[in-house]
Each structure stands twice: as C-alpha cells, then as structure tokens.
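**Student:** Got some structures for you, see below.
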Structure 1
Amino acid sequence: MGPGLRRGDGKQGATAVLRLAERMLDALAVALFALMFGAVILQVALRYVFNHPLVWTDEAAAYFLVWISFLGWTMASRKRIHIGVAFLVERLPGGARRALHAFWAAAAVGFAIVLFVVGIAITRANGDVRMVSIDFAFWPVYLAAPTAAVFLFVYALRDLLQIVRKGDIKATEAQL
C-alpha cells in the first residue's frame, strides 16, 4: 500500500461522498420546501389581501412539490422509515423474513434502475419544453426522478448487502 493509505480508505471515501451528497440533498429539500411555502403564502396574500394574484405561483409550488416528494422518498429510504406492515413481517419465521427483505431490496434495486433509465429519457425528451406560466425550461422538474433513483439504488443495494452479510435487517428498518 502507498504512503498514507490504509485498508478501508476507499470505503471511507465513498461513505464521505455519500454523506456529503445526503447533506446537500437534505439542504435542497429544505430550500425547496421554503420556496414552495413562500410561493403559496405570496399567492394567498396577493390574491386575498391585495386582490391581485400572480399566475406563476401555483405552477412553481406544484413543481417544488414534485421535487420535495421525490427527495422525501429518498430520505425515507435512507432511514428505512417507509410505511410498512411490520405486524405481519415480524411474525414470519426468520428465513421467510430474510427472504422477503431480500426480495424487496432486490426489487427496489431493479425499480431504481428502471426509474433512472426512464427518468433520463423523459428528462431528455422534455429538454426544449417550456413551463406554462414561467418562461423556464421544464426538464429540471423531470430531473427529480433520475436524481431520486440514484439514491434509491444506493439505499436498496445497502439493504440487500446488509441482508446478505448479516443475515437480515431489523424488521422495523425493513423497506416494506
């Protein structure tokens, strides 16, 4: 090994990059929520207080909500806090529970790949489409899907590897 390199440095570097990306994603979600909230408050104030509504605030709020929804999905996947039916899963025998968790993690990996491919295709297909009330390109709205897919892939693969290495993940942490 070269000077300054230790066993496991590659894994630590990848973990550091993932954590930085997660912090950036969290900050983006907070910023987009603040922008959505501001657009809605602005619309309500201008419409009902000043009787002079803006056309673009409804559309902007809807597009912010699209991104917030996809980012929220990735955050729930990261923490394994999706809504699930743990009542049934906890009562399964250990082998059946592990098999079910592995199946769902593998299915999530496959779904993330499909979402990424389709998301890129839709984003590219809408490269020249403009928003209705805002003179802005529409492709950034579609970019939420492949962006979320990358994170979903990483988290589902993490879960699948953990099941293979450790035998299972806690039922309360499973993506069911």
Structure 2
Amino acid sequence: MTIQYAILGYLSWHPFTGYDLKKLFAESDYFYWSGNNNQIYKTLVLLQKEGLVRIREEKQGNYPTRKIYTITEAGLMKLKMWILSEPQLPELRNPFFIRLAWSDLLDAEELSNLLSMYEKELIGQLAMFAEKQRRGIQHPARSKREEFLWKMLAKNWTANRENELAWIRELRYQLSQKWSDNR
C-alpha cells in the first residue's frame, strides 16, 4: 500500500493529527500497513513540503502543541489522479503458505495442529471484524455512495477470510482422508 495516498485519503475525510492517523492505520482491517510510526510522520512532512497538506498548530495548555494536518486542493487533485490511475491487482503474500509448503517435514499430528492454529486465527479475525461492524466502524460517510463503497470493502474483507477458512477446512479434510497416519 502506498502510505502517502492512504494518508491523503484519510485527510480528504477531515483533518487529523499524526497520532490520529497512526490509530486509524492500527485499527484498520482494510489498509494493511507494516511500517513504523516514524514513516507516518516522515510522509506527512513530505506531503507538506510538496504542498499537498497544510499544518495547523493547536496549543493544549501544559501539553505539547498538536499538529493538525489538512489536505490542500493540490492534495485532493493528486489523490484523485492516483485513484484514476490503472488499478493494481492485490498481491497475495501469505507467510503461512511458506510454512505450509514445507510442512511435509511434520508428522500428521504436528501438521494438524499447525492447520488448526491457522483455522482458529481466521475464526478469531472474523469474529473481531463482525464485532467491529456491529459497533459501527469509523469511516467516512459523506454520501450514500461512499457509505455503500465502505460496506462493499467490508463484504470483500469478510468474503476473503471466509474463503480462506473454507480452504483450510477443505485442506484438513483432504489430508485426513488421504494421509491420516502416514506421509
């Protein structure tokens, strides 16, 4: 994911501090990002130098001054140009697949335990996501269409995890039918 465009997208919703943006990324199920917090702040500085965001400082009494970032017209234009660019297909990078590729080194019980752990993780993710949805995930809803688009993002996220869950169950079933006790 390009952090710069995700930040511009969030700022197109409304102004945020760097800390607020960090929380949004940490809590997001849609925008997986593995960078560190410094990368958010470095990107905000870069966006400000490029004239894509403005900074407003807000005094807080005895606390440090808050920097609130707002997207500029140039930032909105850059975001829109990126949105209109050719879409990229998702990259499937699942570290579990690397483990699975070499899992023939395990005995039947060890392999079953590995698959069981993965299945439980998927079930847990689905349950947590459902709870977030029930509580009302924080996202922009500036229009009915935007609200619909975010609901479709949720549907896609859920469908992907449910598909992965069905796949792991099928894998476990096939293994139990064909290789119950031996390799």
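What follows is calculated from the coordinates using simple rules that are stated; it is not laboratory data. What you see is a predicted model; the values in this text were computed from it and never measured. Cβ atoms are built from the backbone, for glycine too; each structure is taken alone.
**Student:** For which of 1, 2 does Cα Rg over 2.2 N^0.38 Å, for residues 57-96 alone, calculated from the coordinates, equal 1.84?
**Tutor:** 1
**Student:** Please state which of the structures 1, 2 yields 21.4, 69 when Rg and Dmax of the Cα atoms in Å is computed from it.
**Tutor:** Numbers: 1: 20.6, 70; 2: 21.4, 69.
Comparing all candidates, it corresponds to 2.
**Student:** To which of 1, 2 does the computed value 21 (relative contact order in percent (Cα under 8 Å, 6 or more apart)) belong?
**Tutor:** Corresponding structure: 2.
**Student:** Ranked by distance in nm of label points 7 Å out along Cα→Cβ at positions 105 and 129, which of 1, 2 sits at the highest value?
**Tutor:** Biggest value here belongs to 1.
**Student:** Out of 1, 2, which structure matches -21000 when helix-only ellipticity at 222 nm (-39500 (n - 2.57) for each DSSP H run of 4 or more, over all residues; to 500) is calculated?
**Tutor:** Traced to structure 2.
**Student:** Going by distance in nm of label points 7 Å out along Cα→Cβ at positions 65 and 113, which of structures 1, 2 comes out largest?
**Tutor:** Going through 1, 2 one by one, distance in nm of label points 7 Å out along Cα→Cβ at positions 65 and 113 peaks for structure 2.
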